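Engineer: There are structures below to look over.
Quick note: the coordinates plus some simple rules give every number you see, no bench work behind them. Fair warning: this is a prediction, and the values are worked out from it, not measured in the lab. Cβ atoms are built from the backbone, for glycine too; each structure is taken alone.
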Structure 1
Amino acid sequence: MSQTVAPMPTTPLHENDVQAIDRLRQVYAKLRRELARVIVGQEAVIEQLSICLFARGHGLLMGVPGLAKTLLVSKLAETMSLKFSRIQFTPDLMPMDITGTDILQDGTAGRREFQFVHGPVFANIVLADEINRAPPKTQAAMLEAMQEHKVTVVGKSFKLDPPFVVLATQNPVEQEGTYPLPEAQLDRFMFLIELDYPSEAEEITIARTTTGGALPELEHLLHAPDILEHQELVRRVPVPDHIYRYAARLVRKTRPTDSSAPAWLKPYVSWGAGPRAVQYLILGAKARAALLGSYMVRLEDVQEVSSPVLTHRIITTFAAQAEGLSAKQIVRRLVDETVHEG
């Protein structure tokens with residue numbers, strides 16, 4: 001006999017939180033205007049990066065070289081007065097090159113002692129450039145920092161100061177000499193952020209703005225304590241019960257072995273998204289709602305974050321690849337069908 005889960009009442013926001021969301025919306029609008037001074041287009045990418053930051057998630061940027069991925073991430077850190085670090089991943093990169101290591105140095109009273117030298121992972125925003133070029137052991141060191149917010153070196157643990165966000169990049173074209181991230185490690189990333197080629201008008205603007213003088217310095221809009229407060233605020237954004245049900249139903253439909261999965265999906269998907277996808281759908285929707293000034297999560301917020309949350313968590317079969325059906329297209333169809341179900 002099936003049991004019906006009783007809906008839980010949605011707790012409205014406190015008046016102070018309402019005012020805080022209004023301030024966050026204004027800051028986000030200023031942030032977009034500041035980034036537009038150096039970044040042409042890419043509005044959706046900027047929104048997804050901001051969602052990752054305020055939802056305490058990590059992002060995987062996918063795009064061909066030359067789409068200003070590094071510039072965008074560094075300028076985002078600049079507007080927020082955060083410590084930015086860029087790590088260029090190469091096949092010879094070792095874990096200690098990321099985390100740091102103990103170095104023997106002269107200490108007090110003429111004695112020599114080991115002192116820990118912090119690696120580039122000790123920053124607020126870390127750009128892991130071409131993360132799939134490093135061997136698995138080095139990737140694992142970075143992914144441990146992402147998951148645990150700490151690093152372990154020679155048996156000692158060192159905490160990473162919040163806020164801590166890793167934005168990794170991958171080149172989707174060149175795969176020779178790379179170590180693709182396993183699916184279990186891809187699941188650590190909240191969003192898969194896809195960057196596409198600019199339009200013709202945007203490309204002309206890029207040529208005009210980047211072939212002249214130096215790029216302008218951006219205004220510092222937020223500091224680390226402000227961001228931590230906004231991250232806590234995002235967690236308090238109320239979610240109606242039917243939104244929780246929608247997110248869970250959408251994720252369960254990606255699994256070909258689940259009874260709710262549509263018949264058309266089963267030949268094309270070998271593995272679907274796990275429970276972490278439901279968490280990130282809700283957190284992403286909360287962050288988007290707050291950034292846009294909404295005091296409650298709406299269905300459209302979940303729909304907008306469904307593609308970056310689910311695309312890299314769906315493993316397609318050879319049949320899907322043979323027919324040119326991508327995971328992104330499967331997610332889009334699932335979202336459309338689930339909405340029509342009400």
Structure 2
Amino acid sequence: MHYRRLGRTDLNVSLICLGTMTWGQQNTEAEGHAQMDYALEKGINFFDTAELYSIPPKAETQGSTERIIGSWFKARGNRDKVILASKVVGSTDMTWFRKDGSKGELSRKQIEEAIDGSLKRLQTDYIDLYQLHWPDRPMPWGSNPTVYRPDTQNGDGIAIEKTLSVLNDLVKAGKIRHVGLSNESAWGTMKFVSTSETKGLPRVQSVQNAYNLVNRTYEVALAEVTAREGVGLLAYSPLGQGYLTGKYLGGARPAGARTTLFKRGQRYETPGAEIAIRKYIELAREFGLDPAQLALAFVNSRPFVHSNIIGATSMEQLKTDIASIDVTITPELEERINAIHLLHQNPCP
């Protein structure tokens with residue numbers, strides 16, 4: 001395993017991070033425990049979760065993933081072996097996160113309730129990296145249109161300074177060590193950085209955004225933020241929700257696969273997506289590589305990626321994904337990847 005410094009912290013996290021969002025729906029508690037055992041054995045010291053998980057979000061399964069991690073910590077007694085990241089929801093119409101049924105927001109009351117709930121479920125006294133799952137202000141992210149529209153996406157939500165002030169108090173209380181963002185823009189990331197610097201508040205150390213062969217939008221502006229400000233990328237969806245493995249080509253729907261079960265793959269079914277995916281799969285096979293390992297190795301090789309978040313529903317998938325750490329993107333392979341990208345740029349932002 002390789003390790004990289006997380007932001008400007010003193011934490012060295014494994015280049016591959018264990019994603020956990022399937023535990024509690026697609027995976028049982030026992031399967032989650034087995035994945036954590038194997039990941040730790042292979043040198044992975046960084047786990048990522050969220051109060052929202054498991055996925056897809058439902059009131060009846062909310063927090064189930066954190067509970068599975070918590071029961072593993074209790075059973076193994078190894079909390080000190082893991083750098084743990086979790087998240088608090090941003091602005092949302094979902095009402096099941098808070099005891100009073102309020103819609104989600106990044107207010108003091110809600111963040112304090114969220115952290116206490118996560119700590120209880122995780123059976124730990126602290127979280128190493130506490131992330132804002134998405135912004136409080138209106139903005140395009142996820143499967144929404146990616147073009148910012150000031151006419152429809154106006155408003156500021158909870159002020160960034162107020163949110164950082166709450167997180168500052170949680171750092172002082174020892175409940176969290178560091179702060180991160182998720183599904184954030186370059187402007188938003190820099191606003192957090194500048195607010196922390198001018199107000200003496202916790203500095204964001206990372207941004208967790210989608211990044212993969214069919215979505216390299218992070219390179220446009222945020223990669224410079226990483227280089228100049230040290231806010232590293234925690235790349236999620238490195239396999240494009242499994243589409244980059246080729247298992248959904250031609251409309252295939254394998255039994256038990258996420259898109260088959262939940263029909264949530266629209267982000268990777270855009271015009272031009274399938275042809276680009278086919279090109280990358282053909283390239284992998286030409287070089288004698290597993291398509292999943294090519295996609296993961298590409299993400300691993302980016303200097304602005306501080307950790308690559310993988311997720312698997314089977315041990316076979318997990319072993320293949322972790323083994324991508326041994327795959328090298330040669331200059332020739334890099335050139336071929338970029339040639340495809342020039343013709344099929346970011347069909348799945």
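Engineer: Who wins on mean count of other Cβ atoms within 10 Å over residues 187-194 among 1, 2, i.e. which is largest?
Structural biologist: On the way: 1: 22.2; 2: 18.2.
Going through 1, 2 one by one, mean count of other Cβ atoms within 10 Å over residues 187-194 is largest in 1.
Engineer: As an exercise: percent of Cα pairs over 37 Å apart, calculated from one structure in 1, 2, equals 13. Which structure is it?
Structural biologist: Matching structure: 2.
Engineer: Going by relative contact order in percent (Cα under 8 Å, 6 or more apart), which of structures 1, 2 comes out largest? Could you put the intermediate results ahead of the total?
Structural biologist: On the way: 1: 22; 2: 17.
Largest calculated value belongs to 1.
Engineer: Going by Cα Rg over 2.2 N^0.38 Å, for residues 75-274 alone, which of structures 1, 2 comes out largest? Please list the in-between numbers first.
Structural biologist: Numbers: 1: 1.32; 2: 1.10.
Of structures 1, 2, the maximum of Cα Rg over 2.2 N^0.38 Å, for residues 75-274 alone occurs in 1.
Engineer: Once distance in nm of label points 7 Å out along Cα→Cβ at positions 227 and 251 is calculated for all of 1, 2, which comes out largest?
Structural biologist: That would be structure 2.
Engineer: If mean count of other Cβ atoms within 10 Å over residues 83-90 is computed to be 25.1, which of 1, 2 is the source?
Structural biologist: The read-out was computed on structure 2.
Engineer: Work out the source of -13500 here, i.e. which of 1, 2 gives that when helix-only ellipticity at 222 nm (-39500 (n - 2.57) for each DSSP H run of 4 or more, over all residues; to 500) is computed. Show your work: numbers first, answer last.
Structural biologist: Values: 1: -13500; 2: -11000.
Considering all the candidates, the number was obtained from 1.
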